[in-house]
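Listed below are the structures to be examined.
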Structure 1
Amino acid sequence: MTDPVYSGMPATELGTEGWQKPWSGTNGGTCIEAKRLPDGRVALRQSADPTGPALVYSRSEVISFLEAAKAGEADFLVA
């Protein structure tokens, strides 16, 4: 059986509740929204397009990214 939750699926299929903007900025309302899924995975979507695609990551992928970002390994993305 195929997992009904997949990266690139319409964010609306993950429901409207539980989305948070942990990285809100002063960029005119364009933010990344995150939602923790029941199985521990994390979905991300762009707030300006809440009906667009959601990127779905495993808990371990999110932990690895956050640890690397805290260590400065993602600084090249904004340098």
Structure 2
Amino acid sequence: MRALIFVVAIVLLMAVVGWLRFTSDDGDPTVRVDTDKVRQDTSSLVETSREAADGAAKAIDRAAENIDASIDRDAVETNP
């Protein structure tokens, strides 16, 4: 039952973001996947994730440099 709810939630989410289209032209129900929109959205998501990861890595590097500088400064102050 949980799997069915999960699948339904995923399908609804895909429909909300515009990846799935449900149409009924001439009484013929159809489900279409907009692959161009999926490709564009996922590419954008990957690029944004890369930029966020790069920013986080730079922040970690700056924090490590600050810690090293603080340790060096404390060592100089305690050992004149």
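Rule-based calculations on the coordinates, nothing more; no lab input. Computed from a prediction, not measured in an experiment: that's the story for all the values here. Cβ atoms are built from the backbone, for glycine too; each structure is taken alone.
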- Item | Given 10.8 for mean count of other Cβ atoms within 10 Å over residues 30-37, calculated: source structure among 1, 2 | 2
- Note on the structure: helix-only ellipticity at 222 nm (-39500 (n - 2.57) for each DSSP H run of 4 or more, over all residues; to 500) gets -4500 when computed on, of labels 1, 2, structure 1
- Note on the structure: distance in nm of label points 7 Å out along Cα→Cβ at positions 6 and 54: greatest across 1, 2 for structure 2
- Query: With relative contact order in percent (Cα under 8 Å, 6 or more apart) derived from the coordinates and found to be 27, which of 1, 2 does the value describe?
  - Reply: 1
- Figure out for me which of the structures 1, 2 the number -0.59, -0.94, -0.97, -1.03 belongs to, where log10 I(q)/I(0) by the Debye sum over Cα atoms at q = 0.11, 0.19, 0.20, 0.22 Å⁻¹ was derived from the coordinates. 2
- Message: On distance in nm of label points 7 Å out along Cα→Cβ at positions 14 and 62, which of the structures labelled 1, 2 is highest?
- Response: 2
